[in-house]
Structure I
Amino acid sequence: MNMYDITVPAPDGAASLVRIGAIMGEAGISLEGGGMWGDVAHYLVAEGDAAVQALESAGIRGARQQPTVVVPLDADVPGALSRMMTRLVDAGVNLVAQYSDHDNRKVLIVDDPDAARAALA
């Protein structure tokens, strides 16, 4: 299943997340991982187009979706993240953002998802 990162402006911190969460809930869209950094929230969803449309319909402007690469990571093994990132660097893949999902997998937003998948296969 393809998964998408939605990037959403969140200028009001927790109040923004209340609104985003309510909009996604009303649209029946599950947030499978993500977080907020500064004034931007990132969430992993299965329905990227529907999520952006729901946010725009509710008046939230500037939301966008992008494909992700979701891969397992042995988080309890020291150095696992470094080894994963080295493979991306060696393949010339630019990492834009990364976070974990609810299944303890790494969610990678990269400039070339196909190259990232090949590097991490």
Structure II
Amino acid sequence: MTLDQMIKICEELPGARAVLKIGHHLTYNVGEKSFVWFSQDQVPIPCDFKCRKEDFTILCDTEGFEKAPYIGRFGWVRCQDISRLSSQEAKTYITNSYHVVWEKLPKKIKAATGRK
């Protein structure tokens, strides 16, 4: 996957919004909560995403993935190189991360995302 392809997946999700954080990290948020981070200044480009508890250990034990630095303790996983992901894998990881974050949003904020 390329960064542009990953961005397209993010932008198709209801209420998703791009934000630059810590200077150069492109993040996508829903309801002001991040669900994916791209370190676009690194080569290869890694991405961090939130996952379900039951998937965390499995992903961290998979080649090309690791516990995300600093935020791994909150259930975030790093894919070390987005170009190694198939389009289906990328869509699954990003969409699942979006849902994990969206499910924890307050009702009022959920309603504002436009998602049903």
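Each reported figure results from applying straightforward, stated rules to the coordinates on display, with no laboratory input. Note that the structure is predicted; figures quoted are calculated from it, not measured. Cβ atoms are built from the backbone, for glycine too; each structure is taken alone.
So here's what we get for this one:
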{"quantity": "Computed 14.4 for mean count of other Cβ atoms within 10 Å over residues 38-45 - originating structure among I, II", "calculated": "II"}
{"quantity": "Which of I, II yields 0.95 [Rg/Rh (Cα atoms, Kirkwood Rh), for residues 22-85 alone, calculated]", "calculated": "II"}
{"quantity": "FRET efficiency 1/(1 + (r/R0)^6) of positions 6 and 78 (r between Cβ atoms, R0 = 30 Å, to 0.05) derived as 0.40 - corresponding label from I, II", "calculated": "I"}
